[in-house]
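Next up, some structures in C-alpha cells.
Just so it is clear, none of the values below were taken in a lab; they were calculated from the coordinates. Quantities reported herein were computed from a predicted structural model and do not represent experimental measurements. Cβ atoms are built from the backbone, for glycine too; each structure is taken alone.
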Structure 1
Amino acid sequence: MKSISLLLTSFCLLLSTIVHAETGVSSKSILIGQSAALTGPAQQLGTEMRDGAQAYFDHINAQGGVAGRQIVLKTLDDGYEADRATSNTRQLIDVEGVFSLFGYVGTPTSNAALPLVTKAEIPFFAAFTGAQSLREPLNRNVFNIRASYFEETEKIVQHITTLSISRIAVFYQNDAYGKAGLEGVTRAMKKRNIDVIGIATVERNSVDVAQAVAQIKLAKPQAVIMISAYKSCAAFIRDMLKDAVGAPIFWNISFVGSQALSKELGKDGRGVMISQVVPAPWDEILPIIKEYKSLYLSKPGREVGFVSLEGFIAAKVFVEGLKRTGSNLTRENFVRNLESMSNYDAGGFQVKFTPSSHNGSHFVDLTVIGKDGKFMR
C-alpha cells in the first residue's frame, strides 16, 4: 500500500508539472522568437540585432544555460514588412509555442505584433524601435531597452539649435516609424518656437528619393533630420550633394543603421551625424564593450557595430531577468522580476524597470562619420 501511495504521489506531482508547465519552457530549454529583416534593404539591421543577441545567448548556454535550461532563439524573416511580421508572430506564438518574443526590428513590424502580444499575454522584449506606441500607454508585456525617438530627436534638435541653426527640414519614411520620428522632431522644435521649413517622404524599402530631394532643396535648409533606413537615407544624401552649393548638415537617428549607412555612402558619408542609444562599440573603458567584443568577435568575419551591440545588451538584460526568475519560470514571474529590476548595471550601461515604467534606458549620444568611415563623438 505504501509503495502504491508513493507512486500515486509521484504521478500527481508529474501531472501537476505537466499541467502548469509554461509555454516554450521545458526542463532543458527556453524557446524565444524573433521577427526581423534578414533580407531586403534593411537586412543588415535584422542580422546584426540577431547575431549580437545570439553571441550572448551562446555564451550563457556554454556555461550551462539558466537554471539548467538552454536559450533557443528562433528568428523568422519579415523583410521589414508589417504583414509578414504579423504572420511570423502568429507562427511563433501559435505554432512554435515560444515563451517570449525578443528583438523585433522596426516600428511597423513591432506595431503589427502588438495586438497578438496583448492577446497572448506574452513578453515582448527589446524591440529595435523607439516609437511611442511601444511606450504609451504602458503595456505590461512590453519592455524597452533603448531610449525613445522623442529622446533622440530632442537631443538632435537641442544640439542643432545651439549652433544657431533654425532652418531645419525633415526627410522621413512614410510609415509609423517615420511619422514617430517626425512627431519627435516637431515636438522638439515647437518647444523652441521653431517651425519645420520642409518635409518630404520616401516609401519603406524604397530608394526612390528624387521627388523628396527636389522638395527639400526648394526649402534651402541648413540641416535635414532623417527618419528612415540606411539605403534610402544614403540615396537621399548622395542626391542632395549633387550640384549642391552650401549643402545642409545631415542628421539621422539610431535606427538608420550607422555602419550600414557609412558603407553605403563611402566618401560622401564624412560629416553625417547620427544619434545613438548605446555606447560607442569601440570604447573599451566600459566592461560591457569589452565583454561584447570578446564574445561577438569570436566568430570570424564580424565587425563591431551599434546594432549588434544593442542586440548583445538586450540579450544580457533578458538573461538577467531569467536568472532573477529562477527555476519557476512562467511569463508572469518573468514580468514581475523584470519590473523589480530597478537598478541593473549591465557593465556601464544602466537599465531600470518599474511596474509603472518599462523603458529601461534613456541613454542618447551623438556621433559623426569621420575620415575613412570611422565614427567620432
Structure 2
Amino acid sequence: MKIIIAPDSFKGSLSAIDAANAMDRGIRKAFPQAETVLLPVADGGEGTLETLVTATKGEIREIHVAGPLGEEVLAAYGVLGDQQICVIEMATASGLTLISEEELSPLTATTYGTGQLIKQALDDGFNSFIIALGGSATNDGGAGMLQALGLKLLDKKGKEVGYGGGALNQIASIDISSFDARIKDCMFLIASDVENPLIGPNGASHIFGPQKGATPEMVEQLDHNLAHFADQVEKATDIRLHDRPGAGAAGGIGGAFQAFFPCEVQRGIDVVLEYSRMAAFLSDANLVITGEGKVDGQTASGKTPLGVAQLAQKHDVPTIIIAGAVGAGAEILHSYGVVSIHSLINQPMPLEEAVDQAAVLLESSTEQIVRTYFHTTN
C-alpha cells in the first residue's frame, strides 16, 4: 500500500509540512506498514518557497530588505537542491502578513524589497529564477521592484518619483539605461494563477485592492495610476500591459515581469508539482490525499487540490481531499478524479477551537478516511 500525501497549508493553523505530517500519523495509526510519500505543496502563493526547498533538499538564505511600508524586514530566498535555481516568494518581502490590518496602506506599499531579493540573488550568481506571486500588500505595478533594480521612474523635473501606487501618476518618463543588465541573461519562471489584466473592473486594483486596505475611492485612484504607469511602460518598451492577462497579479507586479524580464508564466501548482517530482512517485501509488483550509467551487480555478488531482488522474490514481471547511460547489472536483471530499471537523465547535486543534483533527480524520477507503476497495 503506497499513499502520496500532498496537502497545501491550512491557512491560519497548519503549514503544508505540518498538515502532511498530521496526515501521515493518521495513516500509520490505521496501517502501520503503509508506504507514505510526503510531498507538501503550494499553489504559487505563500508557502511555495518552503515547499520547493523542502522537496528538493535545498536551502533558505535570509537577508534584510525594505518591507512593504519601507521598514526593514528579514526576508528570504531559496536555493533548490541542484544549487542552480533560486526561488523568490514575494510575500516574504512585500506581503500582507508583514503588516497589521491597521497598517494596510495600498497607496504607499512598495515592492522595493522584492527587487532587493532579486538583486541579492543576482549578486550571488544566480540566473535561473522561480518567482512565486501571491499574498502581496502592494498595488504599485511592480514599480518598487523595478526601482530597486535600477530602473528610473522620473517626474516632469527629472527626479525619481516616490514609492507606492499612489505615486505612479507622477511618472513622466522611464529611463531603462541603468536597469540591471544581468536580467536580460536570466530566465524567470513566474508561478501565478492570476489571469486578471492590469487595469479595469477585473484589474489589480478593483479585484485585489480592497483586501489590501483600499477604499472605493482608493481603488479608482490606484486603477487610474496603474493605467498611467502602463502608458509610460508602453512608451518605453512597446509592450502594452493594460489588458494583458496576468499583468494584474500581485498588485500589478505580474505586468512588470512581462514587460521588463525574460519570463514564462505557469500555473503555480504545476510549477510546484514539477519540481517536487510528484509524477515519479505516482506510478505505483494506490491513493493520493491532498487538502487545504477551504475547498469549494473556486478550488477548480487552479488551486492546489485541483492540480494534485489532475496529475493523479493522469496516472489513474484516485484522490481524496480533506479540508478545514467544505463549501458550495466542491462537487465539481469529482470530475477530476476526486473520489471523496471531507471536512476535518468531527463535531460542532468554535472556529478558534478548530484552528487550535487542527493537527489533531486532521490526524483523526485521515485515519478514519483511509480505514474506510481501503476497507471498501479490498
Computed -10000 for helix-only ellipticity at 222 nm (-39500 (n - 2.57) for each DSSP H run of 4 or more, over all residues; to 500) - originating structure among 1, 2: 2
From the coordinates of one of 1, 2, distance in nm of label points 7 Å out along Cα→Cβ at positions 79 and 279 came out at 4.0; that one is structure 1
Determine which structure produced the value 14.0 for mean count of other Cβ atoms within 10 Å over residues 31-38, calculated from the coordinates; the candidates are 1, 2. 2
Among 1, 2, structure where FRET efficiency 1/(1 + (r/R0)^6) of positions 127 and 319 (r between Cβ atoms, R0 = 41 Å, to 0.05) as derived comes to 0.65: 2
Identify the structure, out of 1, 2, from whose coordinates Cα extents along the principal axes in Å was calculated to give 75, 43, 35. 2
